[in-house]
Each structure stands twice: as structure tokens, then as C-alpha cells.
Structure I
Amino acid sequence: MNQFHFLIPCAGNGSRAGTAQPKQYQWLAGQPMVMHTLQALARVPGLASGWVIVSPGDDFAWPKANWPDRFCLSKCGGASRAESVFNGLSAMLAAGVRAEDWVLVHDAARCLVQPEEVMALLQACSQDDVGGLLAVPLPDTLKTQQVGSDLARVECTLPRAGKWLAQTPQMFRLGALHAALAAVASTGFEGITDEASAMERLGLSPRLVLGSAQNFKVTYPADFALAEAILRSRT
């Protein structure tokens with residue numbers, strides 16, 4: 001198998017989290033949330049390198065203690081997640097990382113990811129022609145909202161069969177993902193909500209690999225308490 005690398009976009013503001021600073025830097029279970037993420041990824045055997053993509057003006061005081069080996073900071077983040085990933089991939093290629101290597105893009109705010117889940121993704125996709133992502137089947141009834149209503153009202157119920165909630169990491173060949181994002185860069189990466197959606201625009205079908213419900217993205221204020229409880233339960 002070719003080498004694999006992690007890319008962690010870490011330039012967002014996380015406005016929905018209601019925190020005074022970007023949510024990835026919010027203190028959680030004894031350290032900034034993003035450090036839990038990096039430390040979990042660093043425990044995946046065989047890792048070649050990890051790239052943390054921050055904004056050019058990032059002034060966060062990154063802790064030196066417990067910084068994982070083979071991880072580096074790159075101040076090339078963009079205005080959107082997709083732009084940060086694209087810039088990060090460009091930096092990796094410029095640094096000599098091979099286009100044939102695998103890159104696993106992971107959300108900084110998915111701090112509960114377990115190495116075993118990542119290893120399952122690697123095993124499932126290392127011989128795949130496209131790549132894939134962790135995901136879980138949609139467990140709840142799915143509703144659409146009426147457009148134009150002053151109050152949030154149901155328009156209809158959608159069948160949940162065959163629908164999955166996308167997670168990260170999302171694993172693709174570095175060169176292929178870079179090319180997929182380059183193809184939509186001129187549009188400002190319109191419609192690209194994750195790496196798989198960029199590959200789908202090329203007519204490709206990434207593989208779905210069963211993840212865990214605990215690998216949720218810390219997004220809203222209530223999520224922090226739940227993530228902290230889970231992290232402390234693991235110690």
C-alpha cells in the first residue's frame with residue numbers, strides 16, 4: 001500500500017458553536033479540542049505525516065507538550081473548508097508528497113474519532129480505485145421544511161432507506177483529490193461540502209465504510225458537554 005497522510009483543515013471560525021474563539025481551540029477535557037483529534041490520529045499505525053491547515057493569521061498558542069510526532073502546521077488555510085483542503089493538498093505536493101499517496105482529510109472538530117475506525121477505513125479503501133469515507137446510516141426520520149413559512153413547518157417526510165450521514169476521515173489519492181478540487185476552484189468551490197462531493201462531481205462513487213455514532217462533529221454548544229463526557233470516560 002502507498003503511504004498515507006492526514007490533512008486536518010483547522011482554519012474555520014465555528015460560528016454555530018457559540019464560543020469566543022474558534023471551536024477547535026476551545027478547552028475540552030484538559031486541552032484544546034483539536035489536540036484530542038491530532039493525538040487520536042497519531043495513534044494510527046503506519047502514518048507518514050499529518051498536516052494541520054490553519055489560517056495565515058492564526059495566532060493560537062499551540063501547546064508544545066503532547067504535540068504528536070510527524071504532524072506539522074501549515075499556514076495556508078482559505079476562506080472555506082474546501083479552499084483550505086485544496087491549499088493544503090497543494091502544499092503537500094509542493095513539499096514532495098507523492099500524488100499516488102493516500103490523503104485522509106479529517107475535521108478538527110471530530111475529536112472523538114478512534115484509531116480503530118480509521119484503520120477500518122484504510123483496510124476497506126487501500127485497494128479501491130476511488131477511495132471512500134466513514135459514514136453511518138441515517139437512523140432518524142428525515143423531514144423537509146416548507147419554503148417561505150414564517151415558522152418551521154414540515155413539507156414532507158423523506159424515505160431514509162439508503163441514506164447515510166457522512167463523517168471523516170475521507171480517504172482519496174492526493175493527486176486525484178487535488179485535481180477534483182482544482183476543477184471547481186474557479187467557482188469558489190460552490191457546492192463542495194466535503195471531499196467526497198468533489199469526487200462525485202467527476203462521476204465517481206466513493207465507498208461508504210461504517211463508522212461510529214460517537215464520531216460526531218462538535219458543532220453546537222450542547223455538543224461540548226457530550227464530547228467532554230465521552231473523552232473523560234475513555235481515560
Structure II
Amino acid sequence: MAGRWVVIDGGQVPLRCWWGNPNKGNQNVVLILPEVFGINSWVRSVVDRLEEKGIASLAMPLFARTAPELDLGYSEGDLIEGRRHKELTTTEQILADASAAIAWLKQQNQQSKITVVGFCFGGHAALITSTLPTVSSTFDFYGAGVSISRPGGGSPSLELLPTVSGELTCLCGTSDPLIPLSDRTSIQEALRKEDPEGSRMTYIEVESADHGFMCEQRSSFNAEASELGWGLLLEKLNA
């Protein structure tokens with residue numbers, strides 16, 4: 001199996017997305033929000049891997065206005081380029097594009113339950129997108145900056161937690177220089193404050209994991225941490 005490119009119209013801008021649809025009846029459908037490197041070969045491999053597991057998923061660009069076909073590697077130059085587009089992206093744009101993508105997914109299957117999965121800047125965007133009422137659950141993989149900033153400006157994105165109605169899981173590595181201890185503590189405390197019993201909001205700290213631990217193409221890939229992340233995600237999607 002392999003995904004394919006689709007263009008979603010109807011929102012503020014066209015969205016060139018990577019779509020994998022196994023047509024196997026699993027009601028869980030995943031919206032994937034990529035790293036700053038765009039819908040590159042690794043992000044497409046995540047869609048393809050989910051398709052092989054019988055789960056439909058759609059990878060949506062986060063920089064549709066400034067770099068709609070961004071596909072970068074993991075060099076220092078690629079990081080600089082990706083961050084340049086990140087700085088031009090706002091919370092309002094993220095919500096508008098995610099809403100358009102979710103509406104398209106609902107057209108494919110009205111009964112689908114939407115899970116949002118984000119990595120790196122996509123993890124931060126996933127936390128923002130979890131505020132949409134159509135989102136059932138969210139996985140924020142090492143979404144840096146949520147306790148100190150918000151795309152486009154404003155109060156930190158953690159302050160959006162009271163508007164999240166679904167489930168939210170935040171995963172951080174203890175060796176991630178982009179999410180220092182102070183930030184990890186703030187995330188954990190904010191989730192606990194909003195959901196004291198931990199029935200909807202979960203914080204998972206992965207010992208010795210660096211930023212990007214899920215991505216096999218990065219030097220920071222951590223096989224054990226990746227296995228943990230995939231296990232938690234597939235457990236939710238197959239529930």
C-alpha cells in the first residue's frame with residue numbers, strides 16, 4: 001500500500017496533502033501535522049505505515065501559504081528554511097486549515113473519529129488543533145514552545161487547555177534541548193490542573209529521548225522511545 005497526493009479546496013487556501021485510505025472500516029481517522037520540514041518522505045512514511053495497519057490518515061501542510069509543497073531533509077540548512085516558514089505561520093491559519101482538512105475527512109466518512117497527531121512544530125500545532133470540537137483525541141509528540149509562546153503571537157498555547165473537550169496526550173523526552181525541564185514541568189502541571197484525575201489529559205516523559213525521537217531519518221531517533229510512541233498511538237486507534 002502507498003498513499004497519494006490529494007488537494008483539498010474549500011478552506012482559505014488549497015491544501016496539498018498525503019492521503020492513505022485502506023478502506024478497512026476502522027472508524028478512527030488520523031490528521032497528521034508535520035515537523036517544520038514539511039510533508040517529506042518520513043511524514044509520508046507515517047501515513048503509509050498507518051495505512052498498512054488499516055487506519056486512514058491525512059498529512060496536512062502547515063505552511064500552505066508560504067511553502068505549499070515543502071519537502072525538506074534534516075540538514076542544518078533545511079532546519080533554517082523550515083523555521084523561516086514556521087515564523088510566518090499563525091494560530092488562526094493552523095485552525096482554519098485543520099478545520100478544512102477535518103471537514104474533508106468527514107466527507108470521506110461521516111462516522112469517523114478524528115485523532116490529530118503532530119510532531120515537533122506539528123506537535124505544538126496539534127495541541128492548538130485539539131481545541132476544535134470535532135477532534136476526539138490528540139497526540140502531541142515533543143511540541144516545543146507550548147508553555148512560552150503561540151504561533152503568530154499571544155499568550156502561551158497551554159492556556160488553550162480549558163477549551164479542549166477530547167483526549168490529549170503530550171510526550172516529551174528528558175534529553176530534548178527544545179523542551180527543557182522548566183517547560184516540561186509547566187506542561188505537566190497545566191494538564192494536571194485542567195484534568196486532575198488524568199482521565200482525558202496525559203503527560204508522558206520519555207527518559208533519555210531527544211527531540212525528534214520518533215523519526216528514523218534524524219540522528220536523534222530513539223528506537224525504544226519510538227516503539228513506545230507507536231504503541232500508545234496504535235492502542236488508541238485500535239480501541
Structure III
Amino acid sequence: MPDDLTRLTLTRRPTAAQPLMGLTILAVEDSRFACEALRLLAMRSGARLRRADCLASARRHLAVYRPSVALVDLGLPDGCGLDLIGEIARGTVARPIVLAVSGDAARRGEAMQAGAQGFLEKPVASLGAFQEAILAHLPGEARPAGLRALESGEVRPDTFALKDDLEHAAEGLAAGTLDDGYAAQFVASVARAARDAPLAEAAQRLAATRAEGRCADDARGQLARVVQERLSERRAI
């Protein structure tokens with residue numbers, strides 16, 4: 001009996017213009033802004049995208065559905081994506097292709113060791129790079145026939161998703177409900193995707209202060225102020 005990947009590709013053949021036609025991609029990603037970019041990339045490639053914003057949600061999804069591909073962010077609010085990658089790799093049922101996603105290219109090695117078949121560095125915006133990262137691991141019958149020009153375009157996510165991420169960070173920093181390490185990682189990832197160097201620097205300052213074991217109150221406050229400034233700018237626009 002054919003598995004889900006084979007059945008999908010038999011009924012909806014990929015084309016040069018939409019080389020991922022028929023695939024379902026699970027994005028395990030806490031950032032709405034980053035996930036919006038993945039949604040646009042998947043849509044333009046002919047694939048469907050589902051989202052899980054944490055490990056618990058991803059595990060529930062995988063227990064019910066069988067995605068063709070799983071894109072797993074390594075920094076999640078309830079743990080490390082490496083744990084999920086390992087669980088998928090050790091699974092006994094049909095396993096999706098797993099690509100780790102992180103803004104830290106140095107984590108490629110540990111992601112591959114955990115069981116990932118590939119790695120995407122954030123921000124993920126290039127259509128060609130996105131398609132090639134997935135196509136490299138598909139069986140021959142699931143790929144488009146013939147020669148295919150490498151796509152050179154990039155996607156631009158809706159900035160409403162960026163506002164949602166900033167509001168989430170602002171609320172968590174103000175209420176103290178976000179761990180400093182996770183808050184720094186989350187905001188740094190959002191800042192890279194938005195190409196906001198000052199916001200990224202504020203997040204990195206909090207991460208460095210925490211790593212050195214120093215009091216993080218000032219760094220946390222500074223990050224909260226920069227986040228609020230970005231929200232004020234967006235409201236003005």
C-alpha cells in the first residue's frame with residue numbers, strides 16, 4: 001500500500017513552476033512572521049502548509065496527520081526542536097522528511113546528528129533555496145520531470161504577522177512570563193527576519209548578559225523598550 005507521500009505525488013504531479021505540488025509541510029515555528037514566510041514559499045511551490053507553534057502542538061499534529069515534510073525550528077517555547085527531530089527519527093511509522101530551521105548556522109551539526117536530513121538558516125526567504133532544500137531529499141518520482149530553472153525570487157511576509165510577534169514579546173517581557181533566554185532567542189529571530197539590526201542587538205545583549213550570569217534587569221528593560229518602540233512605529237504607520 002503506498003504511503004502518504006507516494007499517494008499524493010501520484011495524484012498531483014509536481015511541475016517545473018510548482019515543484020512541491022502535492023506535498024503537505026508541517027512548520028513547527030513559534031514566530032507568526034517566520035511562519036508567514038514559510039506559508040508563502042509553500043504556496044508558491046504548490047505545497048500545503050500546516051503550523052504548530054510549540055512541541056506539544058507538533059506532537060499532537062504528528063499523532064493525527066502524516067505530513068510529507070517537517071520544518072522544525074530549534075528554539076521553541078516549551079523546549080528544543082532537537083528533541084522532536086530525534087523523536088521523529090526514532091519513530092516506527094512513516095516518517096516525514098525533516099529539515100531543522102535556525103538563525104544560528106553553527107547548530108547545523110547537532111541538528112543533523114539528532115536526525116535532521118537538512119538545515120535551513122533563518123530568515124528563510126529565498127524561494128529557490130527553500131525548494132532545493134526539500135527537493136534534495138524527495139524520491140525521484142516525487143520531483144518534477146526535466147530541467148527546472150532555479151527560482152531567484154524572495155517572499156515578503158505580511159507585516160501584520162510581525163506586529164503579532166512584537167506584541168507577544170512585549171507582553172511576555174512586561175509580565176515576566178517569558179524566560180530571558182527564550183525571549184532573547186525569539187526576538188533575535190524575529191529581528192533577523194525583519195532585518196532590524198538594533199532590535200537584534202538588544203536581544204543579543206540580553207542573551208549575553210544571561211550567559212555571563214549577570215543581572216539581566218537592565219538588558220531585559222532595554223529590549224522591552226526597543227520592542228515597544230517598534231510597536232509604536234507600526235501603530236503610527
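General remarks:
- Looking at Cα Rg over 2.2 N^0.38 Å for structures I, II, III, the greatest value goes to III.
- Among I, II, III, structure where helix-only ellipticity at 222 nm (-39500 (n - 2.57) for each DSSP H run of 4 or more, over all residues; to 500) as derived comes to -8000: I
Every read-out reported here was derived from the displayed coordinates using simple, explicitly stated rules and does not represent laboratory data. Here the structure is a predicted model, which means the values were calculated and not measured.
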